[in-house]
Every structure is written in structure tokens, then in C-alpha cells.
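Colleague: Given below, in the form of C-alpha cells, are the structures.
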Structure I
Amino acid sequence: MSKAEGTMDRRTFLGKSASLTAGGAALARSALSYGRIAGANDRISLCHIGNGSRGEDLDWIVSKLTATHNVEMSAVCDLWRLNREKAVATNAKNYGRPPRSFQYFEEVLALKDLDAVIISTPEHSHSTILKMAAEAGKDAYVEKPMGNVLAEAKAAKDAVLQHNRIVQVGTQHRSEPHPKAARDLVQTGVLGEVSKVEVVWNYHGPRWRGRAETKLIREEDTDWRKWLLTKPYRPFDPQVYCEFRLYKEFSSGIPDQWMSHGIDMVHWFLNDSFPRSVMAHGGIFAWPDGRENADTFEALLEYPKGFLVSYSTSFGNDSPSFTRYMGKKATLTNIGGEGSPRYQLTEEKGNHEDNADIDKKRSSRYVLLPGETQLPPMGIDDRSLEHMADWFECMRSRRQPHCTVQDGLAHSVANMMAAESYWSGKRQYWDPASETFSDHQPAS
């Protein structure tokens, strides 16, 4: 997305935000209660599974927390030789020695001296690897969405709970300071009864098409059948391998990548998790480049507490993005797209029955952090340190992290219902008794 005046790049911001995690260092060094980490000075040993572009960001984040949280990326794992080699070189610089290198995640999960894994593989494999990691006794950080096949996502959740693993799902805005302050404000009841939430996030460009890796990947340098994992065999296709978010068998595209963040924030702010029903529509209106998934997408989600959520994304226009929580007493607006730290509260004065001087009956203020005297800069990238730091602290304390597997399942269900509605043209209903969805409304 375009950067507005006063922005800072991701790594500049993340370097500044490292100080925010320092207060958690004492907790991070507390004694551990499991496995090989027996004392406060023992280092958490990690393996990163899936070392692509998002993996590079996560490696950098972990490296910035090494000193405060006593962690090391001691192993890396990727099917593609080029990704493995890059990850080894990067982490050798970060820690002064090269990590062990593996092609197959099963080898990693068999390691006895490994405490946890970071999973940032293509999203069709998130749930399967998470389930196996939990069964192997490993804690995990798993990128969103937690899953895009319902049975696989539920099986992963069950395995994590059964084996008492600490799992952080990568919807990182739950750990960022301005969303946390805004959420705390909502919890006071300042909005009154919320009837509608609007999420509009736009982008101008052929998102996920034309990645440089597509021209570099060769079938002999990877294991295509293993990459497919639970999917039926198809001939090797470098575009599917590197641009998988455009192909419906492996990703829903906009729901999996963007709506997962937006709807997770709604779940968190309003304390309601699984939608009662979802209806979606859209199409390929901007970029007819062979993609299967929509470049223009809208979904309407109804929730049991009695509010409607509209989610909308266009890749053909970058008109201003926003999220708006609309209550009877006030409106909370997040100005900007995903990761924006600017929240504005506008309180209503009266019912406005005559529509006269409505603006005079409203008062607005921004949500600022303690000690903040001006608005935070726009354009701060959403990949902050706090979410990863929270996971490390939870591994030691054994408390639950900011985004649990239950939270991950909830945003995954919303995504899956939206995708199914889009492809089937039918409204989808969630049945909480069976934890399934279909186009038939469940019995009351």
C-alpha cells in the first residue's frame, strides 16, 4: 500500500517497538515447567518451517528478541533448496553459527532438543503441520489462517488442547498497543449496543501475481508431491507453487489473507467468535491474469450477539480503507487499512430524529496511549515484535497467548464460510452443536 506522509518503514518501527517488550523480559526469564527447558537461563530452541518471504520477516523478528527472550533459531526447514540456503545464511548471521537444515518437517518434529516450531508454509498446510507438531510435543507459532479445511483445522485445535501445547496464531494485531487500547475502550461499553461493523481494505495492483520466485523454482530443487501434502496430485506448476494464494484449492485469497485479520479483530473487540451465517459475492473484475480467486470480494456476516459485519476488498482501487464499529452511543473508526494505529471515537448526543445540526451533537477524540501527545504515524507495518514476544513469554509461564487455537479456529471458520458462499452462491450457516456449516439453517 502507498505510504502517507510521516510513515516509517517496518524495521525502523520494529526496532523502536523492541523497547515495548522489555517489560516482559522478567516474565520471559521465569522458570519453565516442561521438557528440556528446565531453568531460567535455558535458551528456547526453535525451528522455522517454511522459509519464504513471510518467513524472512519472522526470522528477523525472532532475531530482535534473542537477547531479551533468550531464544535461538537452531534449525530451518523448507522443501525448496533455495529457501533453505537463504534461511541458513540469514540465521548464521543472526546467531553466529549456522542452524541445522532440513527438507522435511517430519525430521524436525522428531528432534528431541527442539522446543517449538514456527509454521509459515503455504496456508493449505498450516493445520496439518500444526496437528503433527502438537502430537510431537512441540509448541508452535502458526501463521494465519490457522486452516482452510474445516476437518483439518478442528483436528489441529483438538491436538493442541489434548497435548497442552502453547500455540500462538499469527493475527498479530491482538498484541499491538493501539488496537489493545481501542479494544479496552470498547470493553467499557462506550459504544453501547453495536449493530454493524464495516471493514473496507483496498489495494491497487495484481496482488500475489508475478512473484520473482516463480522464475527461479525448478521441480528438481523441491518435492512437489510433498508440497501438495493433502491435495490431489497435479503436474508441477511454478505459478501454483509460488503464487498459491490465487488458486482456490490452496487458498481462498482475500478471505484467508486479509479478512482473517479483519474478522479476528471483530471477534476480539466484540467478544463473539463464530458467525451465525455468511453470504459472500465478488469476482475477477480488475486482473484477469489466470487467477482463480476473486480480486474483488465482499462478505456479510451475522453474529449471535445481534450485529452485522460487512467486509470488502478491491484490488482495482486503493481508495481510503477503514474499519467502523457502529453502536447506539458511539462509533469507533480505525482510519486506514490493516495495521493502522489510528482509532477515533465519535460519541452520539441524542437520537437525531430531526437530522438537524447532527455534527453539533457529536464529539470526537482519538485513542492515544498513556503519555502520547500526538497521533501515531500512519503506514506502520503490521508485523510488530509484541506478538512473538508474547508467545515466548507464554511458553515459559504456560499461560495462554493473545491468539489461541480457539481464536484461530474461529477466524478460519469465518473465512471458510465466506469462501464456500462465494463459490456456491449460497448463504452458509454455522451449527455450533456439530461444529459444521452448510447452506441449511440448523434447528434452533
Structure II
Amino acid sequence: MKIFFSGIGGIGTSALAQWYSHQGHDVSGSDRQSTEIWPILSQQGITLTTDQTASNITPDLDRVIYSEAVPPTQAERAQARTLGVEQRSYFEVLGEISQQSPTLAVTGTHGKTSTVSLLGTALGHLGADPRVLVGARVRDFNGRNFRPGNGHWTLLEACEYRANFRHLHPEVVLLTNVEHDHPDAFPTMADYEAAFVSFLSQTQQVYYHAADTHAARLVTRSGATPRPVSALPRPITLQVPGAHYRANATLAHAWLHDQGYPDDTIRQALHQWQGSARRLERKPDYLGRIIYSDYGHHPTEITATLQALGEAHPEVPIHLIYEPHQHARTRALWQDFVAVLRPVSHLALCPIYAARDTPTDQQSIRIESLQRDIGHGTVVRSAADLSTWAESVPQGHIILCMGAGQIDSLSQAAFAVSR
């Protein structure tokens, strides 16, 4: 097939583009700007452009696959309608893939990407050769967010936003946790839970933490076969610090054990995982400071990451630069953000990243209000501001750059300014 991706730079759509390219299809795509994933796509012969115009869509195309960030009014999608070219969303195509081979999906409010990459890495080292599409670059996948494979299983993330996981029909689901998020799509916790129950009803078996009574209740409501997983007598050890990673590794361990792998073999395979991009990722040090980058953008994720860094670097002060993601989320979880960030002694805050926010949302709150309620912290608005702030951090201290918006690119630019 000849396939065009509109919004190919997204971490999900780029993995799907590699999936099709690996199968021998003619793949091309566009995005508003190049991203760090573009060199990987180019190396696989995928044609890329930042010129998102109607001329990209030609009658010989078999399909246009679009990112959720690309609206129906966008030029390429409008031209596809005019020419009668089939259009499918990224999540719709992911649903098709989930029915082509036995599929395991990881879902939950937190930990989807890391758990998929952990399990994909482990299965690869066990010789199972899985196919994996994941929302981050993974070291064991040669720095890609896609692992080609010819084994029995396909591994995917099941994203709950706008109930996008409704398109998936996996045989097995690993449910990491359920905590209210995405208030723009799910105004209440009941709405959020209902989406999970509906998705879980589309699978055969659900692995979840036995101590998580909330997850257990949702699995029961779904009618799927429950597989509660208890803590292991001997904890799993990973190369990446963090109790949250070890907890989700127990879910992976339980499923692998049920596949017939021995305990010690599973532990060795899980230990091969070296993490994934922007999940407590160690960056090159900056003028003697220890740099980490993390995608976390929920109060629970901030807490888990800070605890993991404390485990890895006991007694080393942490300087957090945090970019809130989405006005709607920040407003809905305001008190939780304040409670989590107030104890952080060394704090810098970026303006709130507007993702899918309405103009009313964007006008409703500003970062200065969060700074005021926290009671301290510095507001940084540019790479130059961040560079100045970072230079005041003593050598040997940790700088943690955290958020799901543009904080990673901002920090890279900031740290390059003073080199």
C-alpha cells in the first residue's frame, strides 16, 4: 500500500509509520516541524516534509493515517476527503493491528510506556521476538519507539484519553493503576472509570496489583477474567531506580511466569531493561550538575520520580524545573500539585503548556497563581531564563527537567546556551 501519515512526528504515529515501512509499504508523511524521531524515520526510507499542504495528498494513495492532533479541517485531511482517499486515525489502525495477532496491551493512568518497553525488552531477551509499538524511544530497541518482530505477541499501549483504547481488542491487559486524569475528556472520576470498564470488557484477562482494590473493582465490573498479582517474596531488581517501576515489573513477571518462563530467567530478562526516553532519563551532565529528564505531568508521577531520584542519589539536593501540562489538568488537580510541589526546596516553574486547552481554559489560570499558592519558586519563560537559573545550581546537585510539553527541548536549548 501507499500510505501517508499526517502528523508523522508524533511518538505514536511515528511508531506506526515504522510498522508499515517494515512490512514493505510505501510510507511518507508530514508534520509542522521536524522532531528527534525524524532521523530514525529517514533512515528507514520514509519521505518526510514540514510543508503540510493539500499537494501532499495524491489520488494514488491507499490510505491517510492521521494523528489525533490533526483536525478534519487541516489541508491534507480535507484534500483526502475531496479525492476519496480512505482516512483512519492512529488509534483506529492500532485497533486493526490488535486483531491481526495475539496482543498484550498495557493500560492505566501511569506507567504505560515504561511497562511496555520493559516487557518488550524482557521478551526480546527471552527469545520471544515480540512486535512492539511504544510511546518513547527505547535503548534496547536501538533507540527506536518500534521493535520489529516475528514472534507470537504484539505489545501496545492502551491510551485512555478520549477513550481511544476503545479501538483495541487485546487478548491480555496489564492494568497498572487508575487515578483521575484528563479532566477535559472525563469531567468526573465516574466518567474516567466507565471508560476503563468498557475497554477492559473487550479483553479476555486482566493482570492488576492485588492490593489495588480500586483496580479490582473495575475489573470485576468489566467481566474480564481477573488475574490479581501479589508482591513477590523477593523483590525484582532493575537497572532503573523507582518503586513504581519495580511494582509494574511484578505485573510483567506474573504474565511471563504464566507463559512458562522460570522465575530466575524472568528476573534476568527484566534486569536487561535500561529505561526509555524521558522516563527518568539520565542526560549528559551540565557544568558539573547531574541532569535528568522525565515526562511526568501528574502529581502522583512527580512524587514517584522524586522518590526514585532520592533512591538513586541519597542526600543529593534536587532542583526541579517543572512545566505543567494543560490548563484543564492543572486547574482540576490544583491542590494536589500545590501539595506535591511545596516541599520541593529548589523549584522553577515554566508557563503552563497549552495542550488541547480552549481559549477560556488558557485564560483561567496562569503559572504565577500556582507559584503563589506553592509559596516559592522561580518562573522561567525562556531558554535564557532557564540557563541563568541552572547556573545557580551548585555542582554535584541534580537538575530534574519534568513535564510533557516543551520542557525537554527548552532545557536542551538552555544547557547548550552556556556551554
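FYI, it's all coordinate maths here, none of it is from the lab. The structure presented is a predicted model; accordingly, all values stated were derived computationally and were not measured. Cβ atoms are built from the backbone, for glycine too; each structure is taken alone.
Colleague: Using the calculated result 17.4 for mean count of other Cβ atoms within 10 Å over residues 218-225, pick out the matching structure from I, II.
Modeller: On the way: I: 13.4; II: 17.4.
Of the structures listed, the value fits II.
Colleague: As an exercise: relative contact order in percent (Cα under 8 Å, 6 or more apart), calculated from one structure in I, II, equals 11. Which structure is it?
Modeller: Derived from II, not from the others.
Colleague: 1.5 is what came out when distance in nm of label points 7 Å out along Cα→Cβ at positions 114 and 250 was calculated for one structure; which of I, II is it?
Modeller: It must be structure II, since only it matches.
Colleague: Out of I, II, which one gives 35, 27, 22 for semi-axes √(5λ) of the Cα gyration tensor in Å as computed from the coordinates?
Modeller: Computed on structure I.
Colleague: For which of the structures I, II does the calculation of distance in nm of label points 7 Å out along Cα→Cβ at positions 274 and 378 return 3.9? Spell out each step's value before the answer.
Modeller: Details: I: 3.9; II: 3.3.
It traces back to I.
Colleague: To continue, here is another question. Of the structures labelled I, II, one was used to calculate helix-only ellipticity at 222 nm (-39500 (n - 2.57) for each DSSP H run of 4 or more, over all residues; to 500), giving -9000. Name it.
Modeller: Details: I: -9000; II: -11000.
So the calculation was done on I.
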